[in-house]
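J.: I've put the structures underneath this note.
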Structure P
Amino acid sequence: MVNIKPLTTSVIGSYAWPAWYVWAVEAIRRGEFGPRDVEETLNDAVDWALREQEEAGVDILSDGEMRRLGFFTAGFYGRLKGLHELAPERRLGIPGHDQRERYEAVEPLAAPEGLGVVHEYVYARQRTQQPLKVTCPGPFTLAGRILPGKIYRDRIEVAYALADIINAELRAVIQAGADFVQLDEPSMAVHGGDPKVFLDLLSRTLNGVGVRKGLHLCFGNFMGRPVARRRYRLIFPNILDAEVDELALEFANREMAEVEIAREVAAAGKTLAAGVVDVKNYYIETPEEIAERIRSLLTFIAPERLVIVPDCGFSQTARWAARAKLRAMVAGAHIVRHELGLE
């Protein structure tokens with residue numbers, strides 16, 4: 001099991017793309033790369049993301065979700081059978097969530113070749129000695145771009161179908177050696193719903209997953225734009241009953257609003273992965289500013305229950321800013337560790 005020390009640093013999942021990778025992905029989508037070209041490119045991108053995190057001094061890494069070739073859900077829909085792609089609701093004008101992919105279920109959903117998470121993990125595990133976190137979209141969020149059609153009654157039924165597919169993928173990645181998995185479920189924080197249904201969905205998705213489990217709940221970050229009121233109180237305290245070890249919540253871009261929630265997370269016996277870096281803002285925080293945010297959290301939670309992370313993934317952030325923000329985050333954590341006599 002991965003070791004969580006006081007004020008461990010980590011990332012949420014996705015990482016920023018370098019300029020050459022943007023060009024390469026566009027060429028891949030145009031069909032200009034052969035299979036070996038594609039694999040080499042994806043491997044190089046993962047290597048770069050891992051190196052950037054290691055150089056920053058991050059304790060628990062991810063593969064940067066570089067193989068997914070888009071927003072974190074994009075790489076998964078292409079692996080699902082039973083979908084018909086629909087045109088976006090809007091193509092012109094300012095980029096926004098209504099320009100994202102949409103699908104309709106035309107057959108029962110299946111992923112006969114898996115979702116690709118196992119391959120992501122196996123490659124990344126060979127390329128770093130650091131602890132790794134494996135990320136995967138949760139069923140309710142993944143269901144958000146799929147209309148039920150004539151196959152399912154509603155989004156919830158789509159989500160239950162996806163829960164079984166995701167559960168099989170998580171079991172497979174654990175079999176491959178993973179010891180820390182994180183479900184990304186921003187839609188649970190964005191949309192109202194029956195908390196009992198949400199908890200049941202999570203339970204079904206994580207059934208038999210006997211490693212460290214995290215749950216990431218944010219308010220959207222497509223094109224760096226939130227898509228909700230950005231208040232966690234709407235899903236508390238019910239979400240504390242989720243069968244996970246860690247909740248990953250964003251605080252920095254909300255100026256540390258609701259930071260007192262940390263006390264409730266700790267009381268529930270869970271670790272809080274607290275977002276102290278604003279990935280939606282191109283202001284680069286100083287290490288001391290990060291340290292101050294960490295101190296505000298420590299008013300409500302002990303350091304051994306606190307993991308330091310950015311608010312969300314860096315996929316919508318320029319590389320230079322992501323690198324600077326990540327290094328400031330690690331430096332800020334070191335400041336507080338030193339103050340507490342932890343190093």
Structure Q
Amino acid sequence: MNDWKPIAVPSTTPMKTVLEVIDRGRMQIALVVDDGCHLCGTVTDGDIRRALLRGEGLDTPVEKFMNDTPVTGLVSEDELLWQRTMQRHSLGHLPLLDARGCIVGLTRFQPPQEPRHDNAVVLMVGGLGSRLRPLTQARPKPLLQVGSKPILETIVENFASHGFHRLYLCINYKGEMIREHFGDGSRWGVEITYVEEKERMGTAGALSLLPERPDAPFFVMNGDLLTQVDFVRLLRFHQKQAAAATLCVREYAHQIPYGVVDLDGHTVTGMLEKPSHRVHVNAGIYMLNPEALALIPHGRYLDMPDLINRMLEQDMPVGSFPIHEYWIDIGQMQEFQQAHEDYEEKFPA
């Protein structure tokens with residue numbers, strides 16, 4: 001039984017704070033409680049994603065998107081009954097109440113060992129890393145060390161820990177160094193196939209060089225990202241949405257440093273001081289169905305945004321998967337230094 005108090009929040013707590021509580025608690029859930037001991041609701045990853053897809057902002061109070069009818073257990077019951085309840089309702093956690101209806105604990109579902117998933121993972125690791133020179137003059141960016149190991153090694157271990165074992169590394173710049181480091185992947189419990197680009201082909205063009213066409217949805221990810229995204233959850237989301245492609249997206253806020261004036265001709269109709277503009281940006285992680293490959297010309301340069309636009313032109317359904325987990329694109333020296341500072345906390349040994 002886990003201590004529930006560190007993950008308890010009042011109903012007026014904004015989404016941003018709830019995310020911080022969930023992240024700190026490392027239990028993937030927050031409990032909404034009143035001034036006493038009574039449980040008002042629960043908030044999980046799925047509740048937050050659905051709220052983001054509805055257009056809710058990070059300042060939305062938790063009472064607007066919490067599950068206000070959570071499944072609960074009784075502390076007087078035994079562990080076996082708690083586990084059966086969680087399995088029956090597909091829950092990761094179960095709040096435990098006493099005879100008065102007050103929350104007294106939280107138990108977690110003990111899942112079986114992570115099954116192996118045959119879905120392919122394609123990692124784009126052939127870039128020049130120009131913005132990180134001189135660091136990338138001697139080695140490719142995916143082999144730059146962040147924390148205790150190269151960036152790409154953390155990515156490979158992350159997919160392996162989720163049960164994905166069929167990896168394709170699309171290599172170009174100093175690709176032999178990547179091949180020498182990872183070999184066949186057996187050290188990490190995965191099977192690595194190398195896709196060698198004779199010339200740079202963009203983040204989608206290299207998919208035309210895959211030795212065989214995947215027979216199930218597959219991942220495409222840039223090889224300079226560090227993230228805590230749950231890849232199994234992304235796969236399930238993609239399958240449930242019946243999309244041909246799913247993009248991971250993040251909310252990005254940009255504050256305009258001036259007062260914005262609304263005009264109707266020469267007449268001022270309103271003014272807003274230093275407004276914040278919120279957009280969703282591409283996070284460089286995709287799930288594609290095999291039919292998307294038919295839109296990629298063989299051996300020619302193509303970036304993923306161009307492929308996605310081609311799919312939209314063909315009326316192929318494209319979905320989005322909002323991510324709020326840790327994510328950093330190591331494109332410039334500032335992000336490289338930030339990743340170093342974050343690593344121990346976000347990727348503990």
Structure R
Amino acid sequence: MKRKIKWGVIGASGIAKRRTIPEGIIPASNAELTAVYCRNSAENDAVAKQFNARAAKSVEDLLQGIDAVYIATPPHVHLEQTRQAAAAGVHVFCEKPLALNPADARRMLDICRKAKINLGTAFMMRYHSQHQEMLKLVREGKIGQPVFARAQLSFWYPPMPGAWRQQLAESGGGALMDLAGHCIDLLEMFFGPVKSVSCMTNHTVQKYETEDSGVVLVRFENGALATVDTFFCIADCASKNRLEIYGSLGGILAEETIGQGDKGKVIGIHYINNERAIVAGGTISAPAVNTYLAEIEDFSQAILDTRNTNESAQGGLHSQIVLAACYESAKTGREITVAVD
């Protein structure tokens with residue numbers, strides 16, 4: 001029988017309960033859910049019963065008898081929970097942002113390297129089949145020299161008691177921290193590393209501690225530019241979460257591919273071929289890929305193959321460095337050069 005990686009989950013409610021457990025760990029061919037833990041014991045028992053797993057009494061209890069842990073708790077506890085996992089020899093797959101700041105994210109990498117365990121960052125949108133097909137077109141030179149891109153991710157997020165994304169000490173930031181990380185990571189997949197950022201944040205509508213609005217102007221090392229707009233105060237029905245990529249020979253437009261799951265599609269491809277004829281209105285036909293399943297199977301297989309996931313972990317650190325530059329820009333009103341990882 002093919003060996004399966006035994007998974008535990010810290011932070012078993014929220015995204016873990018809604019998406020990663022039922023869509024990722026449960027159906028994975030090389031993974032199995034062993035134990036879950038969250039601070040709310042009633043919720044923990046309910047999740048354990050729902051998915052036929054052991055309800056752990058603590059993080060230390062959860063880490064017994066598993067190979068990998070999925071950390072889906074607020075960012076302010078990621079560092080300590082990673083330290084606990086590393087001490088137990090358990091591989092860590094962590095939600096983004098990796099931590100509250102680059103310093104803590106770097107500590108997480110160092111801890112895992114010293115313990116010789118894998119650390120991965122949950123940038124599941126990279127696995128979306130439409131994004132992968134777009135990447136092929138970019139790499140094939142179909143749109144020519146990269147010129148400009150736009151990534152949008154917004155939704156309505158009203159004040160809620162105990163919501164950690166609305167509390168600065170637990171989240172490290174609001175719409176920008178929670179949403180822009182995904183957007184900028186995707187754009188770097190297409191256009192390469194970010195060189196500098198200019199950013200504005202605001203408390204436009206929602207009256208909580210973290211920002212509900214964030215807009216970033218991105219300058220890439222290859223000279224291309226991009227905008228990223230993220231909001232907690234735009235109605236879900238109004239935001240199409242668009243992804244647009246433009247080059248000297250054309251562009252690609254997608255709607256609702258940025259988000260959770262495998263929904264959305266490329267709705268237009270426009271480029272000039274070698275004969276200078278315009279190919280317009282094309283779409284991409286690619287089988288849907290559940291992004292949560294893809295990321296769990298990939299990380300599990302890395303463990304089975306003893307393959308290092310340093311690229312994924314380094315990507316999480318890099319994302320924190322870029323976001324820190326965004327917040328510095330918003331505070332100072334200056335364009336900020338992104339520090340070397």
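The numbers here are math on the coordinates, done by the rules we state, and not lab data. Bear in mind the structure is a predicted one, so any value in this text is a computation, not a measurement. Cβ atoms are built from the backbone, for glycine too; each structure is taken alone.
J.: Where does the value 10.2 come from, among P, Q, R, when mean count of other Cβ atoms within 10 Å over residues 91-98 is the thing being computed? Numbers along the way, then the final one.
T.: Values: P: 10.2; Q: 19.5; R: 26.5.
Structure P accounts for this read-out.
J.: Of the structures labelled P, Q, R, one was used to calculate semi-axes √(5λ) of the Cα gyration tensor in Å, giving 37, 28, 20. Name it. Walk me through the numbers before you get to the answer.
T.: Numbers: P: 30, 24, 20; Q: 37, 28, 20; R: 33, 23, 19.
Corresponding structure: Q.
J.: Where does the value 1.9 come from, among P, Q, R, when distance in nm of label points 7 Å out along Cα→Cβ at positions 11 and 35 is the thing being computed?
T.: Corresponding structure: R.
J.: Which structure, out of P, Q, R, was Rg/Rh (Cα atoms, Kirkwood Rh), for residues 131-202 alone derived from, given a value of 1.01?
T.: Working: P: 1.01; Q: 0.97; R: 1.08.
Structure P accounts for this read-out.
J.: Let me ask you something else. Rank structures P, Q, R by distance in nm of label points 7 Å out along Cα→Cβ at positions 75 and 123 and report only the one at the top, that is, the highest. Let's see the in-between values first.
T.: Values: P: 0.7; Q: 4.6; R: 1.5.
Going through P, Q, R one by one, distance in nm of label points 7 Å out along Cα→Cβ at positions 75 and 123 peaks for structure Q.
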